[in-house]
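What follows is a set of structures for review.
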Structure 1
């Protein structure tokens, strides 16, 4: 058995308190054991003077790993919405065990903070609104860890439910020059880079050329 002592960091002045991330030292019989964030201390269910045996020591260390993983997920999601795969990669990079990572992500998902379906739809709609074709939107979703049936459903809802690909490509083309053969080749290449098929790009450029006033 070892006796637990809990030491809070001393802060010299108010400006230091605002800029420095504080932590709490846990010691066993006066020897350094763990440093923990104030946000997770309560989850460890320890108190000053507790007697800690090997079994409880392992339980506290396991609880700390889980609490830190959950805290990391919450902080990461506060920056931007992320997919399950993105969070898994980030936690793996921090050497968080898969089962601990899974529990942390599932906890966040239970509160509605992780929603791959909603994220896929949001990304697909955003790509279309910015004038990108389905192929580039699919690449974007894949880069965010969203693929398979979930991505296909989001892409189908966004790109198959209304205007055809040529209409979307024509909107993306805007007022780009299409007067000469060189102009048209550049316009087609532009649309291809934005993820439109060769056929849709060619037809969109033809439409633009027909709409252009003679001169």
Structure 2
């Protein structure tokens, strides 16, 4: 017995959300965001604040050859790999990007990103500029965001103000920062972190353009 009445019986109504063949609409693919910036610029603080404001976004977990530290959880903080395992991932083309930092290898497994994007989840990578440009080359649709200091002198003051690193370590970070600042023009967006809340709002607006 057909119990539908009036407009509820129209074909257009019965096929809402389906095409002419009755196929449900495909899921909207998630967007990939890449966040970079020199050490000491506060990019980690910025994206942690943004994550509180943007619910449908996940941070991709990286693979690394670094030894686990106290409190690290496999698959949550990192996928911990031996140097041999990491080399095999590179050889098999399983990494979206990878780089060497402080003698350890870090990289983003392609499957971890693609699975989340396919489910409609937006993904954010917090990686250095070397890795970011690798991602852009492989996935041109990725949206690159560079967190910049108000000035290089301000960045230097922040690094020295930590009082946790030697002069040699600071000099190394400064050299790396100069190299990273040199390629910021390759990014889709540059956000100056002079004021945390202002920077957070600017990044949130990139994630949600309708704000």
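Readers should treat all values here as calculations from the given coordinates under stated rules, not as data from a laboratory. Keep in mind that this is a model prediction, so the values were computed, not measured. Cβ atoms are built from the backbone, for glycine too; each structure is taken alone.
Overview of results
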read-out: Structure with the greatest value (metric FRET efficiency 1/(1 + (r/R0)^6) of positions 164 and 188 (r between Cβ atoms, R0 = 35 Å, to 0.05), set 1, 2); value: 1
read-out: At a computed -19500 (helix-only ellipticity at 222 nm (-39500 (n - 2.57) for each DSSP H run of 4 or more, over all residues; to 500)), which of 1, 2; value: 1
read-out: Winner on mean count of other Cβ atoms within 10 Å over residues 68-75 once structures 1, 2 are ranked, highest first; value: 1
read-out: Structure from which 21.6 was derived, Kirkwood radius over Cα pairs in Å, options 1, 2; value: 1
read-out: Relative contact order in percent (Cα under 8 Å, 6 or more apart) derived as 29 - corresponding label from 1, 2; value: 2
